[in-house]
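Just so it is clear, none of the values below were taken in a lab; they were calculated from the coordinates. This structure is a prediction, so every number in the text was calculated from the model and none was measured. Cβ atoms are built from the backbone, for glycine too; each structure is taken alone.
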Structure I
Amino acid sequence: METKGRGSLISSDNDGSLEISADELKSLYDDEERDFVVIDVREPEEFRDWKIQGSMNVPLGERFPSRVKAVANDRRVITVCRTGVRSLHAVHELLETGLFVKSLRGGIVAWSHTYVTAEVHVPNAIGGRVIQIRRLSKGCTGYLIGDGKECVIVDPSSKIEEYVRTARKEGFTVTDVIDTHKHADHISGARLLASTTGAQLHLSPMDGYYFDGYRPLINARSVGFESGRTEIRAIHTPGHTQGSMSLLVNGRMLLSGDTLFLDGVGRPDLQGSVEESAKQLFRTCQRLFDELDSEAMVLPAHFGSSTDLMTTAPITASVSVVEARIRRAEFSDPASVAELVCNLPKPANYEAILKINSGQASFDPSVCDLLEEGPNRCSLSAEARGGKS
């Protein structure tokens, strides 16, 4: 049987392998033809909660091979489940259909450790660079801000190798590491990355950290470079957390953490009083919309499940576009917001993750995948509020 596209990754030779790695699947997405289909074999409720974007749900069960063949339409098939066990079983069921099929090794958990990078144009900086580093499936996003031979890493995940590799590839030395806030949905890699590279760690003391060795990140404080061409200025933007900070790059790019998303705001119910945090968040957004250039770019720390994280272009929107989406969604009533978030599922294991990120509990890398399973769930989107974007 012949196959089209990237034959070096999924070939028709009998190599005995029934699996494909997450990196190989990522390479398939780079092919313009994308002559394959990802079939998620889990139950519908599992699929709704956490999935690979663009995948199709065909649960294992009665007439499974014929149902897959009907939706595959002669395309290559990649089966996926949570950890790769059920999807490998699915491959064995599909071997007699004539389809070319492989299972994603490690499943959606492995996919959540795969990253895509995209360069962002930096206005008003000769030589300055910003690279968006997106973590697939989780939707978490970090940033590399570089100038000359130095770079700052913002909101890194616990898999710090990706950020070290990106900095080295681009010829940068990591001099500073920043967390915009205390994360509730994933283990932060900021402390480990700073200690590994010898960089200065910057954190907001208002978020309550139980360890020393970081420089307090406070309102109006700047993190700069020797060249002086690229300025990063901290803006206190409370609401999602008490100490949330956004970073304004050259007055034209806002790394908004979990304060502003492209289609909503950070939920105010994970740390502190819900109604008071909702009031703070509304005031914060109003101030940002009033004071920032309407054409400045918003670069958040998370993206929703409907966003195409595989695109090679940076994912961003102007302040004016984000403002229009949020105002249409009516986030101004703290009581209504509090009522809404009470009905939304929280990030999995968020209380344990907060303790690790604050330094109250030790971090065991062997349980990282278990703690971080599932979508990020840190946003309150226009869709959830009933607005349209």
Structure II
Amino acid sequence: MQQVMSAYEYPRVYRPFGLWRYFMLVLGLVPILGGLLGFWYFGTGHEPRAATLMLAICTAFLLLGFYLVLYTLRTQITLRPEDIELTELTSSTNFRRDEILGYRMQQMRNGPPVLVLVPRSADRKKLKIPTMFGFDQAFHDWISALPNLDARDTEAAEYEIESNPELGATAEERSAKITEARTVCRVLNILTFPLCLWAWLYPHPYKLAVASVLLLPWAAIYVTNRYKGLVVINQKNRGDPHPNVALPFIVPGLMLVPRVITDMPPVAWQRPILLAALVSGLLTYAAYLADKAIRKQAAIAFILFMLSFGYGYAAVMETNAIFDRTPATIYLTTVTRKYVSTGKSVSYHLVLAPWGPMQGGDNVTVARSFYNSRQVGGPVCILLRSGALSVPWYSVHSCE
């Protein structure tokens, strides 16, 4: 290792490379220019009633822009044979090589991965280095000489799986069980998206489409329990060798909630929310019993409860509507306004005049085709039902 180190000149300094550097600078210049234009506009007498508030907002934009620019210009990594230093806008952190236990790669949801240097001492914070720096071979050689903690964890997990007596008495039996579990998980994960898209985009026949999606999380729990100690619901990291069923456990709730909002909104939210919490709690408890890894980390159970809350709400409302045999009460009302909401997804809204229990008016989400067929001032009919679970719900229809 010393020979490798001596092949390079030190210290070596790394800054955000080309495209990232320009992107961060532009990202900082935009709020600076916006803030300056705002100061000119509101400071010269335009919109005097809102001038104070808007000037405060412009100041915040300026501060944000200057922070981004200065952070980009100031941030750098300095590498020496025996230490590494991260310099940021207002701080500097130095790690000696003998202080580092090893490194990990942390995947970020909305950005490049981060190199994490883990200290030997629990009293020191981890050193997180974004990979947007222009690293060279010298840096990669310096890091690769440290223990790869991700690889170490993966090897330990693989050994634990392959030596688990619950999976079989011999190595051949355990290997066959592992192959079988991975195949089952792969099939279940692959089926998740087409089934969810079926229920979301074109649920015909409706009951079959919705039921197939509602069963997915319970199928995930069944598979986890069948291969206890091998299959997990939530992987620790990308290198975790355990087969997982996170997709069929989490995705159904995310895909069914928009369908419920459009097809069967409740008159009041209190009862469906309480029932949704009950269903989510039961699902989480079942996952807790099936997955040994969850029992070792109680915080994961809470996260799964929150992630499955949408499923609980969708399951309650779908069951309440599908098995509802009560007669409908019909109300006639009119469209007072219509608009399209955009963002991560597009939704179509009709604002309705007061009707029945909705004496304050109503804002409903409808399908695009129904939205396009309605005019402001035109009539719509509301079908109100009591619900199989005593949760009153309604649907919006054409009166023709």
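Could you tell me which structure in I, II was used to calculate Rg and Dmax of the Cα atoms in Å as 21.7, 65? Show your work: numbers first, answer last.
Working: I: 21.7, 65; II: 28.5, 85.
Of the options listed, only I reproduces it.
When mean count of other Cβ atoms within 10 Å over residues 354-361 is calculated for each of structures I, II, structure I gives the greatest result. Structures I, II were shown, and distance in nm of label points 7 Å out along Cα→Cβ at positions 26 and 378 at 4.3 was computed from II.
Between structures I, II, the calculation of distance in nm of label points 7 Å out along Cα→Cβ at positions 106 and 298 yields its largest number for I.
Hey, helix-only ellipticity at 222 nm (-39500 (n - 2.57) for each DSSP H run of 4 or more, over all residues; to 500) derived from one of I, II reads -16500; which structure?
On the way: I: -8000; II: -16500.
Structure II accounts for this read-out.
Kindly point out which one of I, II the value 1.40 was derived from, the read-out being Cα Rg over 2.2 N^0.38 Å, for residues 66-281 alone.
Working: I: 1.23; II: 1.40.
The read-out comes from structure II.
Of the structures labelled I, II, one was used to calculate mean count of other Cβ atoms within 10 Å over residues 18-25, giving 13.9. Name it. Going label by label, the one that fits is II.
One of I, II was used to compute distance in nm of label points 7 Å out along Cα→Cβ at positions 122 and 306, and the answer was 3.3. Which one was it? Mind showing how you got there, number by number?
Numbers: I: 3.3; II: 2.5.
Answer by label: I.
Figure out for me which of the structures I, II the number 13 belongs to, where relative contact order in percent (Cα under 8 Å, 6 or more apart) was derived from the coordinates.
On the way: I: 13; II: 10.
Attributed to the structure labelled I.
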